[in-house]
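Heads up, there are several structures right after this.
What follows draws every value from the coordinates through simple rules; no lab data is involved. Everything numeric in this text was worked out from a predicted model, so none of it was measured. Cβ atoms are built from the backbone, for glycine too; each structure is taken alone.
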Structure 1
Amino acid sequence: MRNVFTAAVLACAMVWPMTNLQAEELTIERIFDAPALAGKMPQNLKVSPDGTRVTFLRGKDTDQYQLDLWEYDIASKQTRLLVDSKMLMPESEKLSDAEKAKRERARTASLKGIIEYGFSSDGSKLLFPLNGELFLYDLAADEAQQTNRVRKLTNKALGFATDAKVSPKGRYVSFVRGQNLWAIELNSDRSIQLTQDGGGVISNGVAEFIAQEEMGRFEGYWWSPDDSMIAFARVDETSVPVQRRFEINAADTTVVEQRYPAAGQANATIRLGVIRMNDTAAAAVADTGAGAALLPASAKTRWVDLGSDADIYLARANWFADSSALSFQVQSRNQRRLDLRAWSSKDGAITTLLSETSNTWVNLHDDLKFLDSGDFIWASERDGFMRLYLHGRDGAPKHALTPEDWVVDSLLAVDEHNDRVFFASGGPDPTQKQVYMTPLSLPVKEVQQITHEAGTHNASFPKQANVFVATHSDPSTPPRVRLFDASGAELAILEANELKEGHPYGPYAAEHSRPDFGEIIGAEQQKLLYRVFKPAHFDASKKYPAIVYIYGGPHGQYVTQSWTDGLIQVLTRKGFVVFQLDNRGMDRRGKAFEEALFRKMGSVEVVDQREGVKWLRAQPWIDGEKIGFYGWSYGGYMALQVLGQASDDFTAVVAGAPVTDWSLYDTHYTERYMDQPKDNTDGYAHSSVFAHLDGMRSDLLLIHGMADDNVLFTNSTKLMSALQERGKPFELMTYPGGKHGLAAPWMKKHSNNAIVDFFERKLKRPE
């Protein structure tokens, strides 16, 4: 489960003299209409492998959700459109069910056009999918050959192509079609069907539901660096229980039989295979009379021994730099053990490089890097905080690379030649995210901060790590994009996004609310961080209604020095104070802070939020009898928990797409924090919102999409029935066809307006 419901991302850029601007009313409708309030903000930024350009996606002026492919040429300092998605594919997109599900998992369901792309290893070509087809853009083609730069590689009549990659040496383009793994040899255009048994409950080369939604793994196959081998996951969902649910749309109702493993139930069975490309044969194209069809080819699979216990998770897979071995991570069902193992490409021998264990759970990450030297970098929370460590080829630890008590967000790049490691971290301040550099060869002694403005920096490096592109924001500076050298010196501004005349956010900037930050000491002497947004034209002599806006669950963080979303800005303009506190269980505060909720979800989080409300009510400018609570997903669960456990603290509560009973939610997420139901009966009982409904006295607005395939709609129908049986009145807003994130702009507009209307009715005193 991840926090997916965001009213809007108002990404503008730079600091502006807001007081000199005339404010207009900011509405929910305007947040989701074109042009984007963000301005022309790039996303999915990448520096090309050859270091000559920065590529990115950007929405159209007329439709912020329709993305095109752009580049910034570093030498000429010019920005240009590479591919207009509507020109290339003018008709409306028709996505496969698998692609729709993948986008829902990736939180990109609201986007259209080109939503992902990748470089060839030499930086000369760009591969991108569009409407089920694959396209290759030749950046090296002569300017006179512009019309021939884009090459279509696949035929949608043969099936929807997804999960595309250019192989590391550029010999192949690989993809998944019809639940099988395919490759195209670019020099000959021959198609190679690498797997044969995909279909029904069998999928090859894709990440299963659990991997996508809860493990952060969206890929299901991995090329060796020398192009000679490709590893892939084979997923068999035979054992996964079928959830028969009604997917209620505006015009019809469909009975969907979804393979959904709820807590304590069977997961999919995973195998890991390796195919040597010199063992493959080409697929032939035949005319069947009903259109072209590909006749199967041949490929020999070597299966990797994952161990005697089949009830495990395949968490990650990565190749050694010299292609001599495939590493893979095996996580136990109870998630208290994670093994990093290696499969020898020479003889298939299995070696365990290291093991991580915990009395609670081991968090997964993507911070594994195999070096040309044979050593590798690995992230671990063995000391209580996520740190980077250098290990030898045999797995033996050498030294720590990052400081104690710092949470590393991600390993960004490694420059072996210059003995440098780049990483992202808040450092001593968890409300920030900065880019740091440290020596590779030495135990951590000194760490150099190479981004310097306070706030949040999201950076991307090329392989050689000589430059990086970063998006920076803080509470007063919406995102701007710049190019830096490896020392942090600014080379170019890709998107200043200055608030000049005509900027989309200009009419609303004068009443932009910047938060105040602070901390309170909660239960067990825990330091709890908060931020509070005050209304425009705030008058400390008045009393304002307040809304606690929270997520509350693991891997979520709201109290950050970053630009804020649209709903908060609308609420402050309506005269509300908006308060956010990161409770125990949330992210970037170390393992002890996070695991405080182990086996008892819905407990310490509520205690901490009540401490926050206690502080809030003590402020002389707060109307203590008019405090609301709003959350989505885990935040929706939190809303229901405070409704039952702390109704005296809140007048009105909005719960969006909430889990109501953890036995209804999926295995990997739920069991990580709660164990299996059979092993924690009391914990599951207390964590259920149904255990506390008798304490409900506050007003409730319940919101849920009627086609939610993540937090199933059953969670809310079960709640509706329980409230009705108790004679508890509540308000309800459901969305036909709506998934977990209510991706459609009209759904976002309507649901946000419903939230604002509810709080205005329930928290505003009559004038």
Structure 2
Amino acid sequence: MININETIARELAVPVRHIDAAVGLLDEGATVPFIARYRKEVTGGLDDIQMRELENRLRYLREMEERREVILKSIREQDKLTDDLEKKVLAADTKSRLEDLYLPYKPKRRTKGQIAIEAGLLPLADVLLADSQLDPEATANNYLNAALGITTTKEALDGAKYILMERFAEDAELIQTLRQLLWDEGKLCAAVVPGKENEGAKFSDYFEHKEPLKTTPSHRALAMFRGRNEGFLTLNIQLDFDGERDPCEGIIARHWSLNLNDVPTARWLSEVVRWTWKVKLGLHLEMDLLSKLREGADQEAIDVFSRNLKDLLLAAPAGPRATIGLDPGLRTGVKVAVIDATGKVVDHCTVFPTPPQKRIAESEAVLLALINKHSIELIAIGNGTASRETERFVVDMLNAKPELRVTKVMVNESGASIYSASEYASRELPDLDVTIRGAVSIARRLQDPLAELVKIEPKSIGVGQYQHDVSQLALSRSLDAVIEDCVNAVGVDVNTASSALLTRVSGLNPTTAGNLVEYRDEHGMFADRAALKSVPRIGDKTYEQAAGFLRVMNGRNPLDRSAVHPESYRVVDKIVQTAGGDLSTIIGNSAFLKSLQAERFVDEQVGLPTIVDILSELDKPGRDPRPEFKTATFKEGVEKVSDLEPGMLLEGVVTNVTNFGAFVDVGVHQDGLVHISALADKFVKDPHEVVKAGDIIKVKVMDVDLNRKRIALSCRLNDDVVPQDKQSRDERRHKKPSKPTAPGKKPAEKVPSGAFASAFANATKSRR
């Protein structure tokens, strides 16, 4: 049996004692943010990323141990557990390996092989397997039994074949060998379902597609799985081989030491092997490996989604500034919500500056009145339907009134409609219509994206392609972890935070968060952290987990607005005594704090890592890790995909980043793609190293495919645009794959074409 903690320590390359400590804390109910921030001494400084990996592996390995016990118990009850088998089961290091070993002993329906054994054909199968010189037909005559339904040699030989097929197909070592071969050398092949060519045109890239299974990128795998699920594609795994016999059949024969050449049993055993592969192992392993590919693609995609969500949550907040939120619409008008610096709704209405009404003068008068009345600094415009029409109206209005000094910002409104119709929104804004709540959310997410987005189910925020295709349980678990880490990294103002935001604080849950808000509403603002202990159901354990992440911004104790944990206040007292003054003299005093030797304050309760963190926090207490607020400006007159022309230079906002590039909103209601090869003038291994969601970047339009609504962009503004007409694009898309080049013949050099032809051309030039 594997040692879970030792396994994790080896995988993370950290000492076992640190893993032991971290696992112990998790089992005691400590949260990942708390352990990563306040228990560095015992964990060796494991950060939140390492702790999340530890948490995930701990869950997997513990599930595997539970399954191992079940398997051992089952085999033991069958009285079939040998010492050798037990050793193999105890040594298994993956769930797949465990299930392979359990396969022969797994309770199953009555099979053809079992029926044949009951008919007395097991000796026939054994003797034909053991002696290759026997004549199968003649030997089978000895095992005819009319009473048991075996009246012909064919029935006898078929029964023996079924017995051996099942025996061969349940060999764990053989399964492992074949699985590895298919994974390493197999090709994932996709083909269109006959008659579905037009209906499934969006999957045309995969109508005749073949690529190595092992290296299939997650986005292509998920696209093909979606095509299969929607009934447009078929998927299978193939091996390239010369000759008639599948190499997998040869592996089966060699594994069982079968002689399939020039012996009496050769033909019959060849048939057994062929059927074993085609009926039993081939289908089983194909399903198994497609599941493995799916799981890997899911995890890779989820990692991308998690990274995008983190970037969105940690986007620059505009801060406490009076804001108008506009939820654009056409027939129904533009919904308007006015919020003050604290996020409180102070006014709302609907205006109709967009078609078909186009009541521009009236709408302008309404907005100008609201701007003057509430001293508005920002206008947040949702990027949905009619967003560019609404933006043009706002720009024209502000250009005519430059003295207002109001800034308009396009805001990603993903999930706003989900929030507005939610039970939470109805409790938070009971007196507002559902349509107005969306505008409120748009305005608030400009002030503080993190505080507002936590009110929305993570999956509804919109974090990338195929997010609805992956395991929803795994996605939800990962995104929830990201939100928890982000909220606790920033910290929460306990006197202004919503219950949704407080729920994400380390140690708190919906009940304790709700109790905190109710207590605050009833008793007024908290004066210090210690007052939190008066909240119902916030005991010592909850307080320990949560206190360091909850900020009392204008409280009695300046430390309460910092990330210094109350358990370490006594350390700060020692530092103050060293200074010979009071707390105010050391907070922000960089010169003094840097002059201190951290080792002087180490004792039995507090170690060096915590002391270093305390000194850093005293230098810049309660600092916000998020970047400075900036805005993007979309190009006038470019509002639809058809307005785009190759060569245009545009400003845009990165909406999500994938392993193959970045999607950018340039204001045309359809994100364009900057392929990884066009992200920079140098080689880029990981797009996340160059850009992140929320970044404002300049791009060049390289190609526009109106039919497929695909926009190719480049961050290399000096790239040459290669004209590309629709006909050649269609020809390229539907062209059949070229045949393999004959041995010894040099393949013809391909002429680059398409959206990124210029990138290829430039790279070729530089090599010359």
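Assorted remarks:
- Among 1, 2, which structure scores highest (criterion: mean count of other Cβ atoms within 10 Å over residues 396-403): 1
- For semi-axes √(5λ) of the Cα gyration tensor in Å, for residues 444-483 alone computed as 20, 16, 6, the structure of 1, 2 it came from: 1
- log10 I(q)/I(0) by the Debye sum over Cα atoms at q = 0.06, 0.08, 0.09 Å⁻¹ derived as -0.37, -0.68, -0.88 - corresponding label from 1, 2: 1
- Among 1, 2, structure where helix-only ellipticity at 222 nm (-39500 (n - 2.57) for each DSSP H run of 4 or more, over all residues; to 500) as derived comes to -14000: 2
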